[in-house]
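FYI, it's all coordinate maths here, none of it is from the lab. Predicted model, so just to flag it, every value in this text is computed and none were measured. Cβ atoms are built from the backbone, for glycine too; each structure is taken alone.
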Structure 1
Amino acid sequence: MKLGVLLNNFGGFPETGRGALACIDLARHAEALGFDSVWVTDHIVLPVERETPYPHNDSGVFPYDWSQEIFEPITLMAALATATERVEIGVSVLVIPYRHPLLTAKMLATADQLSQGRILLGAGVGWMRDEFEALGLAEEVYARRGAVTMDYLRAMQTAWTGEAGVSHEGEFVRFESIGARPRPHRRPHPPIWIGGQGERALRRAANFGQGYLAISSNPDALAADTARLRALCEETGRDPAELDVAHIDGLILTDSPTQAEGATLAGSSAQILDGLEAYARAGLTHLVAGISQQGRQDYAGVCESLERVATEVLPAARTL
């Protein structure tokens, strides 16, 4: 199993006074400690008053505030590409309908060249209607965001892989005989991990993606998703082993064993390892984790948490 670190580009670490540079500092620290990947997340704006309920918890409360700084993910990925040497650099997940696919393709190809082929694209459809509206996107884009996402991803794939002037004729985006270079460093293009929950996301992953990226899951639910993903791959003639199975979750270390309700990856190092073993049995190959220590979210606390995980958890996770 591979372990990745969320860099908290939502909110950052204001106590450091370093803004987005604190995310880069954390990425360098994670790389030095032996983690496999570093990750950013995506929103562009947050409304002061939000009407759309958050779909990934029972309360519907989104755990971020409009006044927090949100550092743009692709820009930060390009900076991370030159600030690190080994770790893969992922986004979990990029809301594909927010940006024109030709611009997204060019930005990610540039970042992939800068990183020498270390970019991972977690791709999502989005959920916050308020944000779609603030960006001036048509109601149809929100209502049919799954179809928009797949059209955009296919357009991006065309831009990345076309031999001559490239063309794409889709329902939501069209272009004909254009130059869209540069190509990404990684061929044919950065891996696309389809993020989401449910049958539609699993079908998109099986039909198109190089991986599936679950959110708000647990070992039992992920095992069911993995079994369904394998069945869908077999239906389409794909080898299920070609797809990574990832999950974005919190990993909260405590000084003593705990019984945090509903938290698979919370407690002592031994409990964390038990949780990781359960996820491994469910088919998980790559964990994308917001790592903290007894809930501390300040920069120093997160760094201490990474050091503990690197010493107490990471070596055993390598064997899962």
Structure 2
Amino acid sequence: MHTRWLKYLTPLSLYAGSYYAFLFRGWTIFWPLLLAWVLVPLIELLFKPDPVNLDLAEEELMRNDPIYDFCLYLMVPAQYIALWLFFGSMQQQGLEYWEIAGRVWVMGLLCGTFGINVAHELGHRKSRFEQTLAKMLLLTSQYMHFFIEHNKGHHKRVSTPEDPSSARMGEPVYLFYIRTVVLSWFSAWKIAGRDLRKKGLPALHWKNEMLQFQLIQLVFVGTVYFFYGWKVLLFYLAAAAIGFLLLETVNYIEHYGLERKKTSRGSYERPLPQHSWNSNHMLGRILLFELSRHSDHHYQASRKYQILRHHEDAPQMPTGYPGMMLLSLLPPAWFLVMNPRVRRIRRQMEGASLS
């Protein structure tokens, strides 16, 4: 019996640290943040990435093993327990401002790294049960429209000027936030309305999934206000905003500067491994359920996380996702590191198209 699946329970250790942060006071509140944004990036700078792929027999075995799905399912109750503990913790009397800030950031970390990330994986599944779990996780960040926009928008338009979730070369992450958050929301409305019109229904029909999502989110926000008050609600909304901005930071680094070419017919070439930045750094891969093997994910979106592959022709990030996310927050440093890489990849792709 193989035990490779055990590594995907590692995120539960971050949940355990977060529960501690919500139950106790003092500087140890910041342990989950130090782990995610200091320890992991440092380790990934010191250790080489692992580009090794599974052999075909291992891949087939792991593809059909339900234990990898259960690892994802566990994150749903873990996320809601965290949210419940967070609500209660923010009602404590006498909290210092830095304790409040620490708990908000810890909850935001959970919303972004596990809430939305696991929702991303489950949202690509075909079963209604798994898609429902994905929506439940997105609800914790008030970002349910991601389910529509990512699957029916981003994956079709990735690395093109039409995609609000693909960063352009020279675009600072802070301007990208505004563009992607606003345009992705409107894009989801457009997609949901188009889907209904194909069925012969008006765009604002009650079956419009975007309309349903907005109502669900409003009810959730109203419930938090009713049971915990406006202060806790504001703290929660701040954590949710941190969560979806972490997602958009990931979107920023995943496709920065990469472009798909238009064909002679005016459409874009198929998304290839060259159109997504890849990272084989192991800690980030495990903590984010292999999200950093992003090139293969866009090449074949139906592949489950545990069998995603390394592609030799995929552009490689100089370090793992956590480190690259931190780098992106310093635009001059980001441009210094990434723009030469983007130019080199563009030259390589142009040379390949000419040969």
Structure 3
Amino acid sequence: MQRFTTVSAGEHPKRLDVYLRTHTADLSRAAIQRLIEKGAVTVNEKRPKPAQKVKPGDEIAWDVPKAEPLEIGGEPIPLDVLFEDEALLVLNKPAGIVVHPAPGHWRGTLVNALLYHMQSARAASEGGALPSIGGRERPGLVHRLDKGTSGVMVIAKTDVAHQGLSKQFKTHSINRAYLALVIGLVKGKTGRVDLAIGRDTKHRKKISARTTSPRAAVTEFLVAERFGATRPGHEASLVEVHPQTGRTHQIRVHLTSLGHPLLGDETYGGRKVCELDGIQIERPMLHARMLGFTHPVSGLYREYIVPPPADMDALLRLLRSEEDDDDLASTAVLTTR
């Protein structure tokens, strides 16, 4: 797979291998040096040396061999199925499972579970198969949730369903509501974040507004509950989030931009958000509570709602139990729009 980049204006001269390391999250510096030595990297269509320094305007191209597993097969991983017919499947994804195979996660993913589920269905009824349109590693997927995020997902079982659902996600006609537990007391009752984001220029595994390839991203939210208003250092808020776009890590980045990263989200909030009231929080407290869409075959609108998983529910119960009745903050009714 060939990649291209042009050194941006204002970039200070630096070694080629160092520059590429900051623009290639999936390769180590040593791996980049090996690519340069093999002639898989060019600068202005010429073969460089690893120590060569790049400057603004330089055009860099490099070939990265695609790491592929020997086989992506089905695995008997339990699925919490909310609805299933011949066109699609709606499930409640647990936190902790990666959605699709990738380097470091070729096994134990949601796709492995889906393949096994569909293979079992095919054996029982001679029907059922995930569509090929999503690619070998992402069959049937029209959207995804991060490994640490739980909640509702829809999976296409046919190419027609995949195309219909993908169009709805592309035009942002899908209704989505997430529950997010964040650090601190979020001000006001409602809010909106309109902040373009993309791959961070310094930390390639992170998304931020500090990027050379910003993409429009909009998130609306309402504050459902606040906790710890009278106990400094113990403040938290439960926020219902309605993303209007679907960028990678969008909710996590937008809430962090407000100064309220998700509890348990070490990537964007550091270790300080991974503990509250003596409780260790092992994953970002984000749950896809509701998903509404038009069935791509029947044309009927469908909506699915699932409660938070046990770990998030337990944390909410703890926070609520520590609040005196007189100190309970606003309790706006959660919407399902």
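Points worth noting:
- Taking Kirkwood radius over Cα pairs in Å as the criterion, the top-ranked structure out of 1, 2, 3 is 3, with the highest value.
- Parent structure of the calculated result -19000, given that helix-only ellipticity at 222 nm (-39500 (n - 2.57) for each DSSP H run of 4 or more, over all residues; to 500) is the read-out and 1, 2, 3 the choices: 2
- Here distance in nm of label points 7 Å out along Cα→Cβ at positions 185 and 201 was derived from just one of the structures 1, 2, 3, and that gives 3.7; the source is 3.
- Identity of the structure behind 18 (criterion: relative contact order in percent (Cα under 8 Å, 6 or more apart), calculated), options 1, 2, 3: 1
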